[in-house]
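Quick heads-up: structures coming right below.
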Structure P
Amino acid sequence: MGHAYTPGLKVSNKILLTKNRILPLKGEVIVQTGQRVKPDDIVARTHLPGIVEPMNVANILGIPPEDISDAMLKKEGDTVTKGENIALSKSFFGLFKSKCQAKISGTIESISHVTGQVLLRGEPIPVTVKAYIDGEVTEIFEKEGVAVTTWSAFVQGIFGIGGETHGEIKVAIPDNLSTLTDKEINDSCKDKVIVGGSMVTADAIKKAVRVGVAGIVVGGFNDKDMRDFLGYDIGVAITGSEEIGITLIITEGFGQISMAQKTFDLFKSREGQPACINGATQIRAGVIRPEIIIPIDGDIHAELQKSDYRELGLQIGSPVRVIRHPHFGKLGEVVDLPPQLTELESGSHARVLEVQFSDGERVTVPRANVEMIES
């Protein structure tokens, strides 16, 4: 039969990775093709339009809207500063004056002789895009951004919060079964990416924020602790924009779930090396996975020798993780892929596979209930 396909998470010791760094609207690219960049290097910049502040000048001055031209001290396109007089009216033979002051600094965008309203456009908001990873600029998208490429070790997580950051990897616990507690967090963890085992406690995360830890990568996390830490429930929208002082990535799922041994060993082998991480997650259409990128020195122009996992798909021997109860979170290896449909306990029919766990137990599960670990 043909190869079976199932969604999967990548865990790779070496992969050629390219990240597109794109501005939210057209601007200026400030690097060149072939240039080496660091995570904090700015590669492109632009300005977002400032906020619009409406002011009903006619009402403020107590004049008819059609008289606003005579009262305006500024015309469309002029710059103004907050508190500056933009309009003035005189009454009772010029003895009394009414004035209208700008609410914000910016420019006069429009003056309406129908409503008597003036629109102020705030000062442009500067926006920059950083390289995010340590690599080489391999492509320029004119006025939009760049592509940065690097060889790296690469791990995708299940879920994350917090945005892009970077720091040296520090494995804070002895094995993938241990829980990361506040006792393991100290001043030596400042600016580091801390790797835990099966779980991280809420107290450990709070202390990590106080210490100045860049990020935490761990097998699991209690969803109640997540809610208490954030102060709200995580919905189905994309994460990654939270301003919580730290980036958290879980590699296995919610609850106390040991980090996959291969993943833990990868982090252990790279301890002390810089890592770039991003907790952004989207679980609906257009799936976005949280990620850990550990750049590796190497010629990015050398011919790439690696498997294409999308073509290989799920095979006998493929490592998988069960993502449904009653075996949720357990890791194993595919030992059989029956081609025919199988009747499930619910009475429905689906394609299944047989997976063998590390303890020797073999179970049959629907293929939709597993996630392949691409290595």
Structure Q
Amino acid sequence: MARRTIRPTRTAALVAALALTTGLAACGDDGQSTTDAEENGATAGESDGTLTLYSGRNEELVGPVIDLFTEETGIEVEVRYGGTAEMAAQLLEEGDSSPADAFLAQDAGALGAVSAEGMLEGIHQETLDLVPETYRSADNTWVGVTGRSRVLIYNTSAVSAEELPESVFELTEPDWEGRVGIAPTNASFQAFVTAMRIQHGEDVARQWLEDLAANDPQIREGNGLIVADVNDGVVDTGLVNHYYLYELAEEQGVTVDEMDAAHHFFPDGDTGALVNISGVGLVGEQPDGDAQAFVDYLLSTAGQEYFRGETHEYPLVEGVDAEEGLPALDDLEVPDIDLNDLEDLQTTVEMISEAGLS
């Protein structure tokens, strides 16, 4: 087989302790520019036909596109799978001795934390130019692969269009007591709270978390469970990423329009409408162009169409449209958040815990 899976051996407790210690919140800007990477031979030398990938996205989602890459290029990929925080923490622990050539992550914060430690090399400028500046790093060390919009999922029988809130801040009001599903240990929720801290300040974010905790939120372990419960009428609404509704519709063999749950995109640049990315970076010195070739494939038409069709995320490359039924990415009224500022997840995790949500 072209793709070999490597399973992490450390225990969950050790990973959690390591993630908390590093906080995925390193500061500074030590990442190398594209010019630096070229001078260091990031694209020089012949391909050895192998690539070691640390993937914070699960095998079921990205394994097929990795196989497509191998079929297209002949480059074999050895993959270490784990949670994005787990893989970022492992990279930071390994430092210069890491065998990784590339890091595929489900959010910008983890990529930023690894980049801030100087572990990511520059990506070719022509590759970066395929993706809008909003969805790539300021220092050229990581690039978005897909877009993931935060939404309020709601049961159309339990919540009328007139009731839908204009802002995520309204969900702490008495009208929504016990009616909102959240997944506070999920990376996407944590990134959203980090964005709230950036957009509105620490005090506002802390107060929102405390008010939400006091409003009897329905806590679940993940977005998929929230969407299923909203669709079944167990919970009226939930804060999730947009693509989970498509996944549930596929599982049930129906279209999204036939579901009892629907998307509500917060308007006017509300923090609840954050668009984060899944993305990729090149780890360490690059003796050949194999890892760069992998990045290029993910951003090719074939790669982008795979993610649109199989994971229902937003393509980021011009010429590949969004999933049918979704508003265009450019039409979303997203908050004014620089994804490069989402590094400090440690403070967010501590605030969520202090509010009593985890």
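Bear in mind these aren't lab numbers, they're just calculated from the coordinates by the rules spelled out. Computed from a prediction, not measured in an experiment: that's the story for all the values here. Cβ atoms are built from the backbone, for glycine too; each structure is taken alone.
Tell me which of P, Q gives 18 when you compute relative contact order in percent (Cα under 8 Å, 6 or more apart).
Values: P: 18; Q: 27.
It traces back to P.
Determine which structure produced the value -2500 for helix-only ellipticity at 222 nm (-39500 (n - 2.57) for each DSSP H run of 4 or more, over all residues; to 500), calculated from the coordinates; the candidates are P, Q.
P
With mean count of other Cβ atoms within 10 Å over residues 129-136 as the yardstick, tell me which of P, Q scores highest.
On the way: P: 22.1; Q: 17.0.
Ranking P, Q on mean count of other Cβ atoms within 10 Å over residues 129-136, first place is P.
Supply the structure label, taken from P, Q, corresponding to Rg and Dmax of the Cα atoms in Å with the calculated value 28.2, 99.
P
Among P, Q, considering only FRET efficiency 1/(1 + (r/R0)^6) of positions 57 and 241 (r between Cβ atoms, R0 = 25 Å, to 0.05), which has the greatest calculated value?
Q
For distance in nm of label points 7 Å out along Cα→Cβ at positions 73 and 329, which structure out of P, Q has the highest calculated value? Let's see the in-between values first.
Working: P: 6.7; Q: 2.0.
For this comparison of distance in nm of label points 7 Å out along Cα→Cβ at positions 73 and 329, the top structure is P.
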